[in-house]
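Each value in this text was obtained by applying a stated rule to the coordinates, not by laboratory testing. Owing to the predicted nature of the structure, the values given are computational and were not obtained by experimental measurement. Cβ atoms are built from the backbone, for glycine too; each structure is taken alone.
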Structure 1
């Protein structure tokens with residue numbers, strides 16, 4: 001599943017520079033340019049469509065499992081730009097403005113779902129009254145949040161018909177609560193939890209989250225639901241876990257049939273149909289076949305597989321800074337944040353002319369700090385944060401955790417006084433409120 005976005009979204013996109021905090025970019029998700037508000041089209045091992053063995057994608061109306069149909073109808077959202085649809089001012093009825101799948105990707109006439117429209121650029125899952133879980137590369141900054149709409153009911157209710165969508169089914173992004181798109185502590189993570197402008201319940205129903213933090217055993221059957229290549233929701237329940245990555249518990253690898261718009265899709269374990277992960281990257285999707293393109297097909301055990309970020313790191317991050325009866329049972333209440341403000345210029349990426357703040361940590365305590373993510377954190381411009389110990393050795397650094405804003409987490413192995421240094425990318429000017437908590 002490599003990230004290939006519909007044409008309207010592609011026009012905005014660039015190429016990503018890995019943050020200095022990323023120890024290994026690995027098979028990265030959709031790249032984005034420095035300071036970009038949107039995701040970029042993927043190449044190589046990004047999230048694009050690919051079919052493993054038999055193409056198991058099924059329209060919602062045609063799927064036999066009632067629970068999975070309900071997950072699609074009640075819990076799944078398509079991420080779109082406001083220009084991707086039109087709302088009738090009198091009736092509230094929504095029509096979509098997008099190419100067909102065949103036109104958008106120059107597909108051969110032998111391919112499936114050719115007449116489906118392609119307005120979605122990512123997918124997501126409602127996990128609480130007003131919270132949507134998606135991939136970190138789908139919502140990269142506050143301005144990207146402002147420009148994204150979350151659309152429910154984007155599915156076929158019959159062979160030749162769509163479920164009606166109205167203005168009541170469309171939600172705006174109020175804020176990014178937590179987000180990560182980096183390799184942190186040896187874990188390659190890609191997730192975001194965003195807050196909607198209003199509660200989606202009781203009109204829609206949050207999907208339950210998989211309990212615990214155990215690896216999914218190899219061979220576990222899994223399902224993905226989302227808008228592959230931007231088309232109406234499809235259900236693929238034919239996947240299984242190929243690599244659990246039990247040593248790191250950052251993501252697992254499966255052989256689901258997924259496409260670019262599936263980025264951010266909820267992946268369910270088929271035992272209790274709870275959300276086990278978020279689809280983030282995978283194998284190349286379409287390949288040329290003469291003058292048109294066809295879906296890339298691999299054997300069930302072939303190609304690189306599709307990567308799914310485990311859901312627990314996202315929930316852990318959320319419950320460290322916020323509360324939720326549904327998500328955070330058993331978690332300690334988040335600590336109150338401490339804040340300091342700064343304004344800086346020409347800091348050489350927070351290596352000179354910085355505003356410094358000392359923090360005392362006991363061994364085993366975790367410091368979460370940022371110009372985003374932590375309650376009370378704000379920033380203007382491209383911020384950069386670094387953390388040093390009393391010997392002047394850098395312990396943590398972050399540039400672009402939330403678009404151009406910064407967030408990092410550090411667990412102290414020894415007690416001591418640590419120093420947060422707040423600056424800006426390169427020689428730029430920036431300002432903000434650095435908020436931090438100690439757990």
Structure 2
């Protein structure tokens with residue numbers, strides 16, 4: 001990264017040679033000219049690296065432009081490439097976290113950078129349910145959970161009406177949902193239900209809601225227990241009956257729901273901003289369904305998403321600008337703007353209240369549902385299956401064997417856990433929730 005360096009003013013000493021003069025005239029006094037003010041040094045260049053798609057990159061550029069205009073900053077966007085040295089700031093999405101975990105020396109904790117830049121974080125203002133994975137053992141923020149969300153169930157109220165279902169009564173449990181899907185199929189929907197992010201939704205979060213975490217606090221994979229096997233087996237029967245369609249490992253299914261092809265989808269709550277203009281879709285939202293036969297009843301969902309990490313080895317001037325950008329993002333105005341643009345969960349209580357009021361006026365209940373879904377969520381730094389790229393790939397492979405009727409649920413989950421734990425034992429850094 002290049003930096004603009006202005007030459008400092010150089011003081012010049014003038015030597016005067018004095019010749020003897022017989023009749024010297026008294027010197028004429030002239031008013032001293034005020035010294036010219038030195039031009040303020042421009043802010044140091046610094047980069048925000050990301051791997052967003054074109055539409056999201058354009059939205060992020062608008063945020064960056066606003067920051068530069070309002071603060072005199074010099075923030076520039078760049079691409080976040082695997083294997084390259086991190087930029088000053090790095091927007092890292094859920095499925096790229098393994099790059100952070102295996103190279104902790106390439107990053108510095110956020111709280112440390114902010115303190116050195118003279119802009120300490122007010123950690124108490126941040127919502128507790130959004131701190132998991134971004135705080136260290138002492139509760140200090142090591143990254144900013146910038147665009148976090150939690151899985152919910154979105155459904156097309158128009159599809160419910162077509163199937164003669166009450167559009168204000170979405171299913172609460174997976175068992176209830178099966179009857180709804182049968183009616184949607186009878187009403188002509190070839191895709192009654194789909195899901196984006198299958199591992200995040202059906203392994204990490206179904207496990208959490210069932211009270212049996214997918215990963216132990218020691219970083220050991222444990223998602224082959226009875227509740228998980230029963231759930232994946234149910235999804236397999238739905239796939240055979242064409243109730244459940246899988247289109248990919250990431251958010252490919254979201255486009256199918258947006259197009260009105262699928263009547264229901266489980267995906268990140270932040271996608272409500274993408275679904276608002278879906279043609280022929282009147283958007284309904286409900287909590288992620290749960291299994292009512294699991295001991296202890298429904299538990300909370302998890303929050304995760306894009307987080308902002310600080311690259312190591314930058315100058316003090318760069319870090320000062322980076323700290324200003326973090327403070328800029330945490331301002332109430334920008335928190336509301338980030339919700340409007342990206343749909344993520346506001347980080348502070350004040351922003352939550354303001355965003356809730358704004359969205360409820362439009363009839364959008366997504367934030368309300370998301371908050372209720374995460375109720376009781378603590379700040380324990382337990383890793384997610386989706387945090388480590390190789391583990392997520394293995395789990396997706398085994399789930400796809402179930403969806404295609406090549407493996408029973410128990411065998412597939414046992415294999416995923418066995419293969420995944422072997423990788424984790426070989427790469428213990430991946431067992432952590434965060435690198436510091």
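The figures follow:
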item	result
Structure responsible for 21.2, 68, with Rg and Dmax of the Cα atoms in Å calculated and labels 1, 2 on offer	1
P(r) over Cα pairs in 10 Å bins from 0, in percent, for residues 193-312 alone from the coordinates reads 12, 39, 34, 13, 2, 0; which among 1, 2	2
Of the structures 1, 2, the one that -11000 was derived from, the read-out being helix-only ellipticity at 222 nm (-39500 (n - 2.57) for each DSSP H run of 4 or more, over all residues; to 500)	2
Comparison of 1, 2 by relative contact order in percent (Cα under 8 Å, 6 or more apart) - largest value held by	2
Structure (1, 2) behind the derived value 4.2 of distance in nm of label points 7 Å out along Cα→Cβ at positions 153 and 185	1
Highest-scoring label, criterion being distance in nm of label points 7 Å out along Cα→Cβ at positions 145 and 385, among 1, 2	2
If FRET efficiency 1/(1 + (r/R0)^6) of positions 121 and 329 (r between Cβ atoms, R0 = 25 Å, to 0.05) is computed and equals 0.15, the structure in 1, 2	1
